[in-house]
Structure I
Amino acid sequence: MMNEQGYYLEDLKVGMTASYAKTVTEADVVLFAGVSGDMNPVHINEEFAKETMFQGRIAHGMLSASFISTVLGTKLPGPGCIYLSQNLKFRAPVRSGDTVSATATITDIVPDKKRVVMQTICSVRNQIVIEGEAVVMVPARS
């Protein structure tokens, strides 16, 4: 059961999953470049990016990865959880106009440490673009 802050540790089970999907816009890429300070021309200069292996501009990998944080902080385990770690493997580029679906699935629960381990995947049109594993701390009822 979810409380007003999110799920309690006792209510989580291995296999539970949640997703968030968002279409990455040109504005998202430009704003992320400004907020993060990452002005790599592969993200913001089409002429430069055309000459790279990507043959055009791509979104920042961390922009797509941030949607994992959206799943964890708003859906599963939800508000009240604390993000402890995340590893990421970037598998394919994301471009403006792509819809990124971030999914987190519980793979392990460590009750004595109030930790939950989650497989995290971002995909575009059913192709995995980012995969990894997150560890979060979740409040217990007691």
Structure II
Amino acid sequence: MNYTEGQLLSFTPFFFKSGAAPKKKYFIVLKHIEEQILMASLPTSKDRIPSDVAIQSGCINLPERAVNAFVFMPKESVTEHFAFPLPTFVYGEQVDEYSLRHLENMDSSVENLGTIHNDLFSRLKACLKQSVLIKRKYSKLL
């Protein structure tokens, strides 16, 4: 598979580096650098936003509360032919890099759901760059 920036991918299942139980997982390719792919995991419907904060589409950045998330609202057009059915969150601390070898050696089905709209992808990267929770080297790559 050719991993390109802005791709929304669905892995069934995804095998985590940590050894956590494999499961279906969405990822956004943020950067492809040589043999490494920087991806953001989307923990669909895992809302960790403080209850006193209104959830809306886009960036929620509260460094004083260690919260950084980008929110896709239900039925919001993410790619040309895809929208999430539930509120979906990208958290700064869940950006990680994966080797091409790891991704290619997984016994998984990978579905390319399209490329995220340019403006949405730019807003996502800008949001993640603000995060105090993302590793500094990843922030610089964005």
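Nothing in this text is a laboratory measurement; each read-out follows from the coordinates by a stated rule. Note that the structure is a prediction, hence the values are computed from the model and not measured. Cβ atoms are built from the backbone, for glycine too; each structure is taken alone.
Using the calculated result 57, 26, 21 for Cα extents along the principal axes in Å, pick out the matching structure from I, II. The read-out comes from structure I. If semi-axes √(5λ) of the Cα gyration tensor in Å, for residues 71-118 alone is calculated from each of I, II, which structure is the one that comes out at 26, 13, 9? Label of the originating structure: I.
Suppose distance in nm of label points 7 Å out along Cα→Cβ at positions 15 and 39 works out to 1.3; of I, II, which structure was it derived from?
Computing distance in nm of label points 7 Å out along Cα→Cβ at positions 15 and 39 on every structure in I, II gives 1.3 only for II.
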